[in-house]
Structure 1
Amino acid sequence: MDPELEAFIPLFPRADLTDPATDRKSFAGLAAAVPPPDTAGMEIEDRTVRADPDVPVRIYRPHRAQGAIVWLHGGGFVMGDLDTEHPWATRVADVSGAVVVSVGYRLAPEHRFPAAFDDAYAALLWTAEHAAELGVDPGRIAVGGHSAGAGIAAAVALRARDEQGPPIRFQLLNQPELDDRQETWSARNFTDTPWMNRDKIAATWRHYLGSTPATAYAAPARAADLSGLPPAYIASAEFCPNRDEDITYALRLLQAGVPVELHQWPGTFHGSQAIVSAEVSQRQLAELGAALRRALAE
C-alpha cells in the first residue's frame, strides 16, 4: 500500500453500516475535517429540482464553463449529502472547468431503490432543460460520481439510452459500486481492506435493495447490453472490493464498442483520494478533472 495513505488508516472510523444514523454522523465528521477548498473562482448556488419529491441540488459554476456534469456523491447509498460532498464537488468544478450539479439524492434504508436513482435522473433532466440558464451547451452534459454515486451515474446513463433521454456526453466513474452479487475475486477476498470491505459492501446493498431483486438500473453490472452508452473514464483502487467489477465493466463497455479510459491505481484503497495530502491522491483528483475537461471540450 502507498505509505502516505497507510499512515492514515488508524484514523479511519470502523463503521459497519449497521446503524445508518450514527454512520452518517461519522461520515459528516470525516468530510468536515477535509481542508476547505478555494471557491473564489466560481459561483455556488443551492437550487431545487421540481420532481416527486423535489430534489435538492448545489450548483458550482466556474467562469467560462463549456459543459456540465450531474455529480452524485458516495456513501454506500446510505451516507452523504450536499455538505459532505462540497469539498469534492468544488474540486471537480475547479479542475475540470465544468459546471457541477451536485445532487442531494434520498438515502437508504429509509428510501430504497429506486429513490436515489429517480432523484439522479430527475437532476439530469433538469440540467438538460436548464442548460442555457447554466450557461452550458446542452450537448455537453456528463454524469459521474464516487462509489455508490458512480454506480447510480452508470445506471442513469443506461436509462437515458433506453428512454431516449437527454444525450450524455461522458461518464466519469470513480470506484463505482456496480454489482450486488459480489462474485468477483476482489469482492470475495477483500474482507479487511480499509474503509470498504466485503461485509460493508454487502450491507450497502441490503440497505439499498431491501427484499427487491436487483435490476440493471440498481446494479449496472447486471445489464445485458452496454452498447450505445456514452464514453467512460473508470478509476479503480487496488485494495477495493469493487476493483474487479469496475475493470470487468470497463472491458464489457469496450467490447460493446464504447470508448473507455480505465485507470487502476496501485497502492490505493476505496475512498483514499480523500487523503488529499498524499501525492497519489493529488494525481487521482487531477486526472478526474482532466478527463472530464477533455471529454466536454471535444
Structure 2
Amino acid sequence: MNIAVTFLPRQDPTPLPPIAFIGGGNMASAIIGGLIRQDTPAGTFEVVEPHAEARERLAHEFGIKAQAEAGPALARCEVVVWAVKPQSFAEAAKPVRGLAPDALHLSVAAGIPSDSIARWLGSERVVRAMPNTPALIGQGMTGLFAREAVDGAGRARVEQVLAPTGELLWVDAEPALDAVTAISGSGPAYVFYFIEAMTEAGIALGLAPEQAHQLAVGTFSGATALAAGASEPPAVLRERVTSKGGTTYAAITSMENDDVGAKFKAAIRAAHARAGELAQQFGQA
C-alpha cells in the first residue's frame, strides 16, 4: 500500500469559494478559525448547527450566523465539510442531499466509509479526512483519501481548506485511513498517556507537580522537534541517548524486559481493528 505525503504552506493567495459546514463543533471551529486567521471573510461560511450554544459561540468567536437547519443557502457553496458525529451522519445527510448537487464533500467524521457518504448524498465527489486534536492549534496531522471522481482541482481545494490545521498526508487506498486513525488520529492520547505517567513518576520521585509536568511536556516537545528535523531514524536517535550502563540504558532495559514496545504495538493494532468495526457499525444506514 503506497502512501504519498503532502506538506503545505500556511497560506494560499487564491480566495476560497463559499464553504458549508454541517456541524459547528471543535473540528469545524478549528478549520474556520484557521481560515479566518488567514483573512478569509466570515461571509465565506455557511454553518448548520442544531445546538443553540454552539451557534452562539460561532457568532461570538467568528461573527458567523449559523443556522439550526440546512436550507437553500447551501446551494452557493462549492465545498461542504461534514463535521458531525459518526452516528449522526446519515440523518444529517437527508436534508442536505440535493441542496448543493455540484459540491465537493469533505468528511471529517471518523469511521464513515466513503461508499456510505456517496450513497447518502448522491454524489461521488467525496473526500474523507482523519484529523487529530492538535489541529485545534494548527499543529495537526490529517490523513486524506479521495474517491476517483475527485480531480486534482478538488484535491487542491481540500488542501486549501485544511492547510491551517497542520500537515496533510494523502493515502491512495481508503483502508489505509484505519491505520491513520490508529497512529495519528488516536495518537495524541498515547502521548498524553505517557506524559501523564512521566509526570506521576516525577512526583513520586519528589518533584512538585508543576515541575514534573513541565519536564514531561518539554521532553516530548523537544524530542519530537529533534526527530522531525533529523536525517537519522528514531532508533539511531535513541541509541545516541542510551549509553551502556547509564541511566537511560537502565530505563530502556526495564521497558524491553516488560515488552513495552510489543504491548504498545498491540494497543495500536486494537485501535486499528476498532476503526474497522466503527465503519461497519455507522456506515450501514
Structure 3
Amino acid sequence: MAALTQAKPRASQQSDENKRRRTDRIAKHVLLILFTLTWLLPILAAVLTSFRTMDDISVHGFWSIPQHFSLDKFSDAWATARIRVYLLNSFIITIPSLLGMIFLSSLSAYALARFKFKGNLLIYFIYVGGTMLPFQILLLPVFRLTNKLGLYDTYGALILIHTAFQLGFCTFVLRNFMRTVPGEILDAARVDGCSEFRIYWQIMLPLSLPSLAALATLEFTWIFNDFLWALILLQSDSLRPVTAGLATLQGQYVTDWPLITAGALLATLPTILVFVFLQRYFIQGLTLGSGK
C-alpha cells in the first residue's frame, strides 16, 4: 500500500515534468517561427514588389495587396537596366580575386603551419592583426595608390585590393586547419622524394578541401556583394559590378522600385547557387575540430 501511495506522486510529478517540457518546446518553436517570419518579411516584400508596377504601388500603397502580377520588370532589369552587364562585371572581378587569394593564402598558410623558422609567429600575428584593421580608414591611401599606379577605373584595381585585403583572414583559417594534418603523411612523402610544392599541391590542398570550400563560399559572397570599393575605385558605368550598378537605378526624384527589387533579386541568384552547391563542404569546414 505504501509503495502504491508513493508511486502516485511520482507519476504525477513525471506527468507535470512532461507537460512542462512540452510547453517549453512549443514556446521555443513558436518563437523561432516568429523570428523566421520577421527575417523573411523584407524578402517577401521585395518579391511582391518585383512583380508589381510602379502605378500599382503609387495608387494602392507599398503594403497593399497587388492588383496584378507581371514579369516585365525582370526583363527590363536584365536588358534595359543592364543587370546582365553588371553581373558579368561582378564575375570578372570576383573569380580572379577568389582564385588569387585562395592560392596565395594557402601557400602562406602551408609555410606558417608546417615550417619552423624565426619570425613565424610574428608573421602570423601580422596576418591576424591585418584582419582587425577597419578598411574604411584606408580608402584615401588606396585611392591615391591605385591612381598613382594607373589602375584607377580598371578591373585590376578591385581584383588586387580584394585579394590583398582578404589574405589575412584566409591565411588565418587555413593555417589553423593545416596544423591539424598529421605530419607523418608529409614526412612519408618527403622520404619518397616529393618536393615541397608537390606535397603542398597534391597532398595538403586535397586534404584541406573542406576548409577551402568554406572559405571560397564566404569570400565569393563578400566580394560579389562589395559596394564600397567599387564606388571608390571605379568611375565608368561599363565596369561597375552589380552592387554599384543597382545604385545607379535610383533617381533623385523618381525611383522605379519594382525595377530595383527585380534587379536585386537577380543579383542574389549567383550567391544562392554557390551556397547551394557548396553547402556540404561549407558545413564540414565550419564543424572542423568541433569534436575535439
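Read-outs throughout are calculated quantities, based only on the coordinates presented, and are distinct from any laboratory measurement. If you're wondering where the values come from, they're calculated on a predicted model, not measured in any experiment. Cβ atoms are built from the backbone, for glycine too; each structure is taken alone.
Observations on the model:
- Computed 18.9, 63 for Rg and Dmax of the Cα atoms in Å, for residues 80-223 alone - originating structure among 1, 2, 3: 2
- Entry that produces 0.90 once Cα Rg over 2.2 N^0.38 Å is calculated, selected from 1, 2, 3: 1
- Winner on distance in nm of label points 7 Å out along Cα→Cβ at positions 72 and 160 once structures 1, 2, 3 are ranked, highest first: 3
- Among 1, 2, 3, structure where helix-only ellipticity at 222 nm (-39500 (n - 2.57) for each DSSP H run of 4 or more, over all residues; to 500) as derived comes to -11500: 1
- In this comparison of 1, 2, 3, the computed figure 11.0 for mean count of other Cβ atoms within 10 Å over residues 64-71 is attributed to 3.
- Structure with the greatest value (metric distance in nm of label points 7 Å out along Cα→Cβ at positions 16 and 232, set 1, 2, 3): 3
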